[in-house]
1. Identify which of structures P, Q, R gives the largest calculated value of distance in nm of label points 7 Å out along Cα→Cβ at positions 219 and 331.
2. Suppose Rg and Dmax of the Cα atoms in Å works out to 36.3, 115; of P, Q, R, which structure was it derived from?
3. Quick check for you: by percent of Cα pairs over 15 Å apart, for residues 419-498 alone, which of P, Q, R is greatest?
4. Figure out for me which of the structures P, Q, R the number 68, 62, 48 belongs to, where Cα extents along the principal axes in Å, for residues 187-586 alone was derived from the coordinates.
Structure P
Amino acid sequence: MSGTFGDRLRRARRRRFVGRAGEIELFGGVLEAGDGAPFSVLFLHGPGGVGKSALLAELAEEARRYGVAPVLVDARVVDPAPEALAQAAGPFEQAAGTGAGRRVVMIDTYELLAPLDDWMRETFLPSLPSDALVVIAGRDAPGPRWTADPGWRELLRVVSLRNLRPEDTLAYLRVEGVPDDLHEQVLAMTHGHPLALSLTVDMIVRQRREGRAVPDALAGAPDVVRALLGRVIDQVPSPRHARALQVCAHARFTTEELLRAMLDGDNGDGDGELFGWLRTLSFMEEGVHGIFPHDVARDILDADLRWRDPDGYAALHRRLRGHFVERVRQATGNRRDRRKHVADVLFLSRSHPVVSSYWQLTGLGRFFTDEVRPEDHAALLDLTRRTQGEEQARLAAYWLERRPDAFGAFRDTSGETFGYAAFLPLHEADEQDLAHDPAARAMWEYTARHGPARPGESVMAWRFFVDSEAHIRPSRAETLIRLWNGQEIITRGPRAWDIVAVPSDRDYWDPLLSHFDFHHATRYEIGGRPYEMYAHDWRRLSVEEWLDLTAERELGAAATPPTGTAPELVLSQPEFADAVRAALKDLHRPERLAGNPLMRSRLVRHRPGTLPELIAEAAETLRGEESLYRVIDRTFLRPASTQERAAEMLGLPFSTYRRHRNRAVERITAWLWQREIHGPSDDD
């Protein structure tokens, strides 16, 4: 075969080129159109490694196919000076061809010619022959002066290059001979980013040759991350800019407010400057809620920090999580803001090998949970009948009548409903409700056996979860019920139990619910169809402890069996009062106090300090009624030898003394009971 080594090199590259059919067709159409072409400058922009240079090479081959010899200018080897660029472009007679009669000039790495941008737009390009077609490729989109000019608005076509489509990515993997069983793994790792694909394929070849396993995430391939990092971002101006970039990579969206919170608000107005710098980066996009990096850029930056500085990565994760949890709690009057902040919290678990398999990150803005209206009832019941049977539909109709406020419909932006759920307050159900619904009865009886709710505590049950897309996993409905459940956990008040019921498939549900510390409780049937029930007792593992546990698991902490039912003692109010009276009597007898039921109660388990310290704190609340405090002080805190002696020391008739003592004990018991049920108050 005749030709040069360069010809062979171009053919090898073309064999491995996939995708970009739209851009190639657009370019070829302009060559065919001749003088009637709709534009004269094709401006391609996209982040480093997205394949701009490879596409230019392919467009050059396309030009040759039309009989045009393109002039190629690589800004990496050209000084950013007008005369240097004009010399590199060469005489335009050389760019003319015999086929299409057009002249084609291609300029790569245009971001390096930024100092010449005005000259390029106002002097160089207007001086070219009218039949010239110029293709510019760079990281940055054309500036506002391009689009503000009416002439350039007509002659300029701007194309933003993104990652390859999944089908093009798979075609590339087949060309490279990557085994089929690794295709989905590579797709997830690279998101179709061309340079990431190329480096990952090379890494796979090396790993397999050396008999080593292929990592399932970029975090496991630091050499690939290092190579990509150098292409995605050239230089970070300062450590503070680096920290801002790390925040942006880890959070779902970034705003100036978030940067202030994460960077301690240092440097005052500098947060605006940092935000402005982030917006200029070629891999950054803007949305309604803030800016965010392209997927592969996010993964690269996140993996780099996690590999370089595991402690710093963990600290950033915990800080972001705490910030978003607080935002959820503050957004009490705005459901949309609350949902957004819950999604921000759950987004932080996107890389977890278990959790990431159970929700659709990409569709969060295109579907939502909505209230159920009377006109929805028939459609929801029909969906229940089709997917879970007549008996389940009959019970759903009962609860729709009884507790319509407990239901939420899952809809897309067109208004189509694709599922629903119901979160029933079982502690408010009456005997008729439990007799009517065997599932609700099974849930209530389980909690009664393993730790009945006390006055003021809730038992909440995800009684219905109906999904028209149950054959798709993860489905949109699964994503929405996770968001709804997360919101309820973070914001709801005193609780005893949360119950989750799902159609039976333990192989699927166990890993997710175990991760979130819900233990498998029991199985029941409705209309002959099995359902699995999972449960969490919040008195055993409180919300704050649960948030800490799940945060550590997101960072890689080993999973342990769910908390389950067990030793924490759940006392009724009369039992609690008896235990308080006993604790007061034994306050200075540690061996007796150790066996007091309060030692196993939520009050003591979830509070810093010892039981005597808690009692002393409760006694301090009596300071407003000095006579009551003095009685408690001389009876229990600094006791006299006998109660008669205490009355004498206080100068009280014994009957008055006993009345004050009983009132004081009742007040202390009430204070402690409130903290047993509701946890510490803000004033504690």
Structure Q
Amino acid sequence: MSGQSSRANGLKGQTSPYLLQHLYNPVDWQPWGREALQRAADEDRPVFLSIGYAACHWCHVMERESFEDPAIAAYLNEHFVSIKVDREERPDIDEIYMNAVQLLTGAGGWPLTVFLTPDLRPFAGGTYFPPDDRFGRIGFRSLLERIVSLWNEDRERVLQAGDELTRHLHSIAESDHGEPDGRPVGSEMIERAVAELTAHHDEQFGGFGAAPKFPPDAALALLVRTSQRLGDTTPMRIAEHTLEAMYRGGMFDHVGGGFARYSVDDRWLVPHFEKMLYNQALLVPVYCDAFQMTARADFRRVVLQTLDFVRRELTDSAGGFYSSLDADSEGEEGRFYVWDAAEIETILAGDADFFRTVYGISATGNFEGRNIPNLLHGSLAAQAADAGSDEAALDDRLEPLRRKLLEAREKRVRPGTDDKVLTSWNGLMISAFARAHQVFGRKEDLGAAQRAAGFALDQLWSDGRLRATWRQGTAALNGYLDDYAFLGRALLDLYETDFDRGWLDHSVSIARTMLDRFGDAERGGFFFVSDDHETLLTRNRSVHDGALPAGSGVAAGWLVRLGDHLDDQPFRSAAERTSVELAPAVRRSPRAFATLLLAAERELRPRLEIAIAGPPHDDATLTLVRRIRDRFLPHLTLTVGDGADVHDLPLFQGRGPIDGTAAAYVCRDRVCDAPITDADELDRALDAL
């Protein structure tokens, strides 16, 4: 028998939706903090640390099976101090103990289950455990009994295991990847990464390697940019294949827009249904890049539909972006997103057969008897051609049908929304909206970026420091490197979109704080937590990419760009020292550093700077800007303005409008052309680059 308690546990007063999901578990959960750890020491108990996140399907399963079970809860309450952690709020804690479980078991994931001594040393752990022994796997109750037996009867063995594991964790934290030789990350490492991606490309279904398949956003961006820089079509073909496959499969929500977190199969058909803000934020810019390289209508469509989804379902009234939508509703994974053929018939009536044909809907279904809409049997372009039509006409016919289904779906029981606002993920999303506006020009996308940036500066930036999270009016937790790097870069992206000087100035302020608080003055590079962060078992460095881009890689690219805008050598030097410090690790595993490789790829190109002297919102100025943005120029430093707001910027020194008309100053490797006022002449100058 299982169920919720009528009495709140120690999570009362927390703001994390994930923690609040466990508020009425019979387990006496405590939040991470000195009080809980001191209690474990005083009572000589081991710590049971459980880490997850609100949209995690298997976290919900383990809660229902074990944490709501009165007998298991009673045993935990008698023998352990149980601590719940939201991995999205506390990535610092999650990284340390994920490393521990990976060392112990060779695998990781969530829910993360770890047993610690009161002084934070891990000695046992795993991920999901069933409540009882089954299929040769130890059950959670049996595991707890084994831990208690070891703790009470063989404490020395427990402490030795904790000491040994802690030594390994300190080694990981020190990130000693070899002695740097003074050379930054360069072209040969990019070439090796591209070669590895090419070798692992799934020629049949797209992506890299076998299922489960996660969206490889940074790797795809690297392929697109390398293809353009070298004029080599192979990297672009691989990127285009994967981008198309992800969109055509069920990982993309063809009714409501947006991507699920990953695909459980090779074909990209069946998603793990949770929708994370960061996936939308990281995929949108890659599709924008690919659109500029290919002019494919489906890549444009996926960007606009994804951003519409974020505005509609993941945006707080104050302007910030929520973290995720759950995979489950009504106790079933994916229930909110799948369809019976009969439902389509009822909702669309005479258009039902047409819609079912286009999106692969059948009576037997493709997922547990129901249907995930998809285009794996044929893209809209291919189906339109087969019907003697064109893609635009077909999509125009489908759009009101998708809207009808979306309206019907909104009447279902919705999956839970994790409505906390994370600074780092919001930074990524601001960049995505800004990039989309640069390419497609929709005012609503720029407005979303501006509102979110204003929200972040108002609510999350205080006394020269960033907070990591916000919910319902309360900002909390010391910011991490990712918060500074992702938001700081976003403000620079927004400055290069609407040319409001305030965004640039705030980006500079955040960069200086980041260098002061997170930079490693001895080795170069960055720590993940600040120099005044709470003391944890280790202070980890930011190294390689994971589900999110490495903060060190984002910081390196952002600092170079700031240096170009401001002609600031300290910013450029910090970026180069990061590259030099990480180069030995990149040489060993280049694919794991795609974000840092993107920063290095930009530096392989001729330095391109364009300053447009003219009022930012003047028609003549905007015409010049549009001609520039119609091209894929990932190495461009672009600034626009006139008057007092730009007079101190190096790119405007000695430059202004010509006879009252906006003028573009195009410079390549610090050699500048004569000012250009005519848009067609600007096109010719850009063609010659």
Structure R
Amino acid sequence: MLVCWEWLSQYVELSVSPEDLANRYAMSGLNHESTEAVADDIVLDLEVTSNRGDCLGHIGVAREASVLLGKPLRIPAANVSTGGTPVESLIKIVNEFPDACPRYTARVVRGVKIGPSPDWLVRRLSAIGIASVNNVVDATNYVMMECGQPLHAFDLKCVRGGRIHVRPASEKESFVAIDHRTYELDSAMVVIADAERALALGGVMGGVDSEVSASTVDVLIEAATFNPLTIRRAARFLKLHSPSSFRFERRPDPAGLDWASRRCCELILQIAGGELLDGCASAGSEPPAADVIPFRLRQIPRVLGIEIPADEVLSILVSLGCLVTEQSSETLKVTPPTWRGDLTREVDLLEEVARIYGYEKIPEDAAVPMSVAPRRPKDIAMGRVRSILSAYGIDEAMTPSVVTKSAEKHGSVWTELPPLSTETPLLIGAKLLRRSLLPSLLTARHTNQTQSIRNAQLYEVGTIYLPGATAAELPQEQSTLGIVTTGDLRFVRGIVEDIICQVVSRQSQVAWKLVEHPSFQAATLLQVSLNEQVLGFVGLISANTQNAFSLDQPVAAAELSVDVLSAALEEVRQADPVSAYPAVTRDLNFVVDEELTWAALSATCHEHAGDLLQDICYQETYRDTKKDGAGKKRLLLSLVFRSLDRTLTSQEVDAAVQKVIAACSQKFSATLLA
């Protein structure tokens, strides 16, 4: 924000030097970029943060100076005299898009004489980098830079039908702006139109068909409030940014609308002549009253570490424009001013008190009570996961949440619904919210491959976005762990099993089953469930997917839900007691059907072997169609028995083994080989 010193002094007595004032601004939150001499004046360049839209005009900056210097603020009264003709006899306002434009007002000045602006006006605008156009347009720009409220002047004879329609743009509606470029609009944008065509793109830029020219006699002055998100989206989508859109994106003072309109008409009457019609045509609702914020004075020492007298706190808040409706020794009831839309919470008021009182008055060693927040289960779980993956030599990657259509076309193991899309690409060519981390990780693996790192092993912890089943259902933002490694299924499954072993409680039930997905090789994709909830998937990337990402090495991948994993977390790991007695091992070689899975067989062994069973170890799978027949396989396993308090006898172990053999024979028709 460029601030003209001579202009600023109109509103507040500047009893300090520009350097001193710039320093005070910087200490109170308006960072000072530079100070330059322009002609006979001085211009300050202040960095205004996005929450301080009130400081995007000279009056707002003067208001800050008034508080910092303790000087009264002088705001022009904007008193205007009007003729007898009511404005609504010439123009009607119809607001068909109140969500985008809550309030729209218009005043009409007839009989103006378009010409050059007076020297003082040209000088002030020129000092802050705005070129003079003509006296009417300069008046609108002057008021915008004075109070931060954008205005627009229409040539009234170009407004057809005697009506202003505030409406959504039609899909692919063509609009020629005052920069003489044609833009294609969509229905999310708001246009200011007459009975036949769009005259302006609301909150962004006027149109060439209604601009003020040398032949203009009657002008319509627009003052409106617009939804910041609507304006930001339109400006970014069209790549059409203007001083007006910049301010509307940061919310001008909604209660200052009428003052800005009257002030502009006052200047036009002063420098261009004419007659102001009586009244103001308007449509929309008045701005809602600001909420009352309870401010507990005891929060000051708790947060800042120092005491500030209650009288000084009250003085600071009142000088900032706040209304204190109730006051006690412990609490203030504060209503923030309309121009401070950023003051919504108690901590916002606390920050205001601190910055005006002076951050430099807070000692560096001020004691501020601190409390350590407990670690979330997710944080504990991911700490262990990162330690495990680091031990395996897998590096962490960070990739964007938006992906290209070519990456997303490979789908997701989590959903078959189409991906969500942003209205405008957040990255070049990327506007789809990812449903899986794997396309991003495969892209990263290819990037490493181009740098001669041909077998990069990567993982990422990030959010994926799963669409709702219906339009009314909100999408699910799932925290997810993705892993890509060398093309060894046993290796990546071992990593997942290690993660489960180190993170979840021992009472959790883990189940694996074979599923299919086109991005993975047939008969390799495993779905792992934890306590009957889908934890994730492990498999080998298919040749088609590998070729699509231009990868020259096979890839194994896994994707796990961090939310499901964290829900089963064992926060404090418990060590198993170590037995001082020897283990007893029995090997079993079963002939079973080809369809039988190891998970089903081992679960049955666990169920019937009793409490003395310590472990079940898979040894190998062997097939001999000549001896066992087609559709059969041999599964060799070892049962390990151990007691914590005694040496087991052969009779105890043999009895448990016989129960396992009988259960497997009955449930799976398993045959035990001698």
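A short reminder: the numbers here are calculations on the coordinates, not readings from a lab. Because the structure is predicted, anything quoted here is derived from the model rather than measured. Cβ atoms are built from the backbone, for glycine too; each structure is taken alone.
1. R
2. Comparing all candidates, it corresponds to R.
3. Result for percent of Cα pairs over 15 Å apart, for residues 419-498 alone over P, Q, R: largest is R.
4. Comparing all candidates, it corresponds to P.
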